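Undergrad: There are structures below to look over.
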Structure 1
Amino acid sequence: MEKDLNYLLKSLLDNEVEFILIGGFASVIHGSNHVTQDLDICAVISNDQIEKIRKSLRELSPVHRMNLKANVSFNDRPLPDENVQNIYLQTDAGVLDILSSVIGVGDFNELKKNAIQVSLFNKKCLVISIDDLIKCKQSMTRPKDKIVLEELLQIKKMKD
């Protein structure tokens, strides 16, 4: 099987990592046409969750991507009880960003209140709501986020 972002997502779901899908993948689920180059999730970054994520990524050689020259394996860091807000990884299947909160919306528990549930790879997956995704995109300044924001606003208008 070719390892890609779908493989990465399926591995997280298969290992029962508790997360909410955000970013480009979530935009596509809501109807966006913009292709994403990474997988973004929001999760509570606890020792238990980190172990589940490590198990799901073990065969994918995960390394922290903010300093690839240091080649720090996700299997080694963070240490137990280390205070970590976000984890940015490069894996053999692609980039995975794990955020503890989403700009303009809040933390995992705030996102979960409005998240929708979809079936992906025969598993239940939580996805950020279109309203929360719009709030998030409104808080961002990158040109690509502004383009996706306009598209999401149009999709929401058509659904309403």
Structure 2
Amino acid sequence: MRKFLVVLDDSRECLSALRFAAMRANKSGGGVEVLAIIPPEEFNHWIGIGDIMRAEARERIEVHFEVFAKWMKDKQNIDAELVIREGEAVAEILAQIEEDPDIGILVLGAGSDSKGPGPLVTQLTRSSASFPVPITIVPGEISKERLEAIT
């Protein structure tokens, strides 16, 4: 089964990417894998404090994911998978794609503010010619109705 890989973060555009991936997976018989990445700089503290912060970060991610997973199941009949990795975002995305041969497409949401599309979109589009899977970039401000029409 082909999976759509979506990177979970706290951005508004992430919601558009998740919706797009779930809708496409539903219509194409695919699946959705949600990747949350904990940056290493969050834990540059004493060992005990770093472990507590790591556990809290994982808990926040799992709670955040459950909201989206419920929507995907209820509205799109998709059982999404959650993967949590620690490290630099681009390296962890590439590692996840390499480790899971069922991933067929990376779906990213693009920010619409004056700062540009976001650091992941910027970094990954620079290397898109040699990227191991296609990258779909979903406009962060796209409406649910437009998503439904194009998926």
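Undergrad: Once FRET efficiency 1/(1 + (r/R0)^6) of positions 21 and 69 (r between Cβ atoms, R0 = 35 Å, to 0.05) is calculated for all of 1, 2, which comes out largest?
TA: Working: 1: 0.70; 2: 1.00.
Structure 2 comes out on top.
Undergrad: Figure out for me which of the structures 1, 2 the number -15500 belongs to, where helix-only ellipticity at 222 nm (-39500 (n - 2.57) for each DSSP H run of 4 or more, over all residues; to 500) was derived from the coordinates. Mind dumping the intermediate values first?
TA: Working: 1: -11500; 2: -15500.
Attributed to the structure labelled 2.
Undergrad: If we compute distance in nm of label points 7 Å out along Cα→Cβ at positions 85 and 125 for structures 1, 2, which one ends up with the highest value? Could you put the intermediate results ahead of the total?
TA: Values: 1: 2.7; 2: 2.2.
If we compare distance in nm of label points 7 Å out along Cα→Cβ at positions 85 and 125 over 1, 2, the biggest value is for 1.
Undergrad: Here's a follow-up. With FRET efficiency 1/(1 + (r/R0)^6) of positions 109 and 141 (r between Cβ atoms, R0 = 30 Å, to 0.05) derived from the coordinates and found to be 1.00, which of 1, 2 does the value describe?
TA: Working: 1: 0.70; 2: 1.00.
Answer by label: 2.
Undergrad: If you rank structures 1, 2 by relative contact order in percent (Cα under 8 Å, 6 or more apart), which sits at the top with the largest value?
TA: If we compare relative contact order in percent (Cα under 8 Å, 6 or more apart) over 1, 2, the biggest value is for 2.
Every number in this text was worked out from the coordinates using simple rules, so none of it is lab data. Because the structure is a prediction, the values reported are computed rather than measured. Cβ atoms are built from the backbone, for glycine too; each structure is taken alone.
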